[in-house]
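Multiple structures follow.
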Structure I
């Protein structure tokens, strides 16, 4: 049992859950995973972001002798997890390269002495011969691999250092190994199963849907101005704006500040101290918007992020799912908005081509990029299309994504689509989109006349369609894989798929331009708040939480979550026993903070 002040003698997971974490019930999908680990089984669990996967291994570790080794890919992720566990009174520590050696040694000795129940470390540290030899002799209760998709070459975030984890089953025979991830399609899951477990493992896939998260995609025009407009409609809310480059994070953040928003840039080019300070601000300032590269996010477990906006297209459906999953972890309405253009697809294709990865991996990454591009151009339920990528098939539309709430208007443009490909071929597949549109619309500008393209069979045959509409058609032809942009001059070339479709294909539907407003969710899961709810009391509770957090130099949510404070304001407990009935209030938090918050409630 737990070698700590708040030890509990029980084998009942329900009782331990309330004691350590202050939760009355498990979330959907958690209890079977906990039971399997307590039974000593190996486990592979794929659970959506925000489903509480960390608790699934933390609780068994707290209930079993010895200490669990938790492999985590990012220092920020470790630090957040350990800080949150310590706030619950759970004895946890960590070993990583960003700490002083004395601190690492102290936590290692504490684990060996039975004073820690969870010891987080990087895969690089675990892979050393010295560490593996030491762990083989230690009382390890579990090996836990977080973000386990990193071990697969088909995962969106493959990390070679994870490959060494394949020997954990032989390092301590009989010690359960558990792998957790939120982002793994079927191919990645099969690869994880083989590499970590030799193919035999009890697998839990609890679903990928986030019903409180509304997804929408807009055509990208003047993206930085559009982001300012979107945030003007969401002033005072907290969110993340993901950008594809460091430069863009700084440009967008400056534009937002000029518009009166509390916004900062964040990327890996900043010193560690500055990034740490920015993260602290994000965790304590309720209206701070962070304009970031993907360097920001994996270490965050903040429940009340209200929106994630993608200025630039992510690299894959898995990356997109992981990044939007940082919004709305409290179960309340949140938004995921992506600005998307054909230049994004071309940029991502170029990144894959120049990556130096094996050709098989490049082909796989391009297939995933094609899937995400198709998601952006979806004509049917966007949520169902994303879920289908992860193997979760639903027939009924969600009724809450932008496609369901405002169905796109389409037209049969088969003839013009073939005309566009013919124009590219007749001009030698060396000209860009703008020139092809000029030819199709019958322009007699100098470039067209000099090339004698006014003599081509396709000349002026598309003059009934506006240039803007032709650009939209070209975009869809490219994202659907019928055409591609190549070379320094961004020449339009017809792909093998496009040539086949020219000969045998039919039924090309052109999506018409949508209005710019982003539709908000109509059906959302929310925390129920009574009509006579004391909002002023909630404000005082939040102010006290922020004061305590700043005094400790800790994130506000490690004191109490928003959901706990709302439940506190609704129930208005009069004493410590009643306080323990509040959501997320366990023995440790009641003892440390109970008197202070009860005084505010009853004062």
Structure II
């Protein structure tokens, strides 16, 4: 039983005995005692004033006295206004600690019987994975692992956006200008090779557009629409999409290619399969290097026609309505303050059409009660509309749909742009952080005596921890700047700092060996504040996992791991007589070694939920 459960039960009994009051235990406010006060856990007594008809301070005094007299786990108390600070006995803390020794499942929950689908990554096949994808992938992967630890069965899925005009742009550029070049001939990673042709298309299109702006036709349009020569530059910047759709030769060819693809033209399909195949080969390498995998892949080329039958059925059931032009809409005025198009007048789909169909398909495939979409906050409106539409359709999984929205991630140099080729590839970023880790390792020199292959593996683990932790530690809703140099530092809130702390716990256990084999750690008394801080954090671990799963927020695990690592390092570097090897007694040494073992397990487990490995040495 957790200390929270003990307090909920005992406070409820005390309130009944003292004031004949029935308390809803789920609404009790119980917090970890603030460091500036004595105590382990604090019960807030202000809410009890009404039922007890006494001041909070007096309630706290009477409640504290009752708990100490009637609860064997509680040793003493103190009151600060309406806050009752309770201290658990050393025996209680030792019982907790020893119960976790060798428990490899500590922090995980039994099966809930619930099934959750988490969709993440979901890239386009016209470019390689980049920094923005990395944040998406890391959030999706760690959220999946946390949900599993909380007892859920998780299906990790992605929908690959493998069709559309953007795909045709890279296909067309390769067909027109590549002269049969392949990734092997160019000696370029295959997904990057395809992405380069997407950039080339934009360059050729920009040149075509610039040349067109000098024509009489373009000047006439400028004068008709604007009439001000001084606004020429601004006008043409805004007019680019309209030019692509109405006047551009390249735009016409790209749209014709899309139509050929949709009609099943063999040559176009063959080119599409070839170039997508190159991209998938590259994606697989990147995913492997990131340490992620998927249980189910969906392809937009298979799903883009889904949803039309659902729209037609919904139209008959008055969920949707048809306008005079034949387009079909849904009234979401009360839900999101808008009406949403779900099918164009020509019968073609919009994004929400296929998302409705894909959601239904996933439910049929997996029977998941919850579906979590990891997508950037630019799509907040889309998912609000999608989820409200699913509710109006009466889909059984609609209430379980959630958009895990996240903010932009950039580098110190600024924002990235795919079409201009300024995006930082995921592969390049991984190389960068591993190189930073290598440089930092050389300066320290602690693994220089290891075989080169082992050094390389350790450096890779450090670099990947730096990348992953730096991104995951930020609450998903916030935008962020990723700094490779800061991420690999061995001090502060970084992945390598936590890795180093976990490695230290392993090193201590190896060094001590069986020195305290015969000592009875249970007889150790007088737990120091530095030790108590660690014990409280260890006790909190399952609660942190539960909260992170409920909030779909991996940053809670990241920040918890940092707090535990910092507390352990504080204990290790304490000026007090807190040595393990040179402990004041064998019993003290054995207790601290046990505490070190459980701390190491929790750090390894917690970082593992973030997809971060702990090396044996650093």
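Nothing in this text is a laboratory measurement; each read-out follows from the coordinates by a stated rule. Note that this is a predicted model, so its numbers are computed, not measured. Cβ atoms are built from the backbone, for glycine too; each structure is taken alone.
Taking distance in nm of label points 7 Å out along Cα→Cβ at positions 93 and 541 as the criterion, the highest value among I, II goes to I. For the read-out Cα extents along the principal axes in Å, a value of 87, 59, 46 was computed from one structure; give its label from I, II. Structure of origin is I. Across the set I, II, FRET efficiency 1/(1 + (r/R0)^6) of positions 29 and 493 (r between Cβ atoms, R0 = 25 Å, to 0.05) reaches its highest value in structure II.
Out of I, II, choose the structure whose coordinates give distance in nm of label points 7 Å out along Cα→Cβ at positions 37 and 381 equal to 4.7 when calculated.
It traces back to II.
So helix-only ellipticity at 222 nm (-39500 (n - 2.57) for each DSSP H run of 4 or more, over all residues; to 500), computed for just one structure, reads -18000; which one of I, II is that? Computing helix-only ellipticity at 222 nm (-39500 (n - 2.57) for each DSSP H run of 4 or more, over all residues; to 500) on every structure in I, II gives -18000 only for II. One of I, II was used to calculate FRET efficiency 1/(1 + (r/R0)^6) of positions 285 and 333 (r between Cβ atoms, R0 = 30 Å, to 0.05), giving 0.05; which? Comparing all candidates, it corresponds to II.
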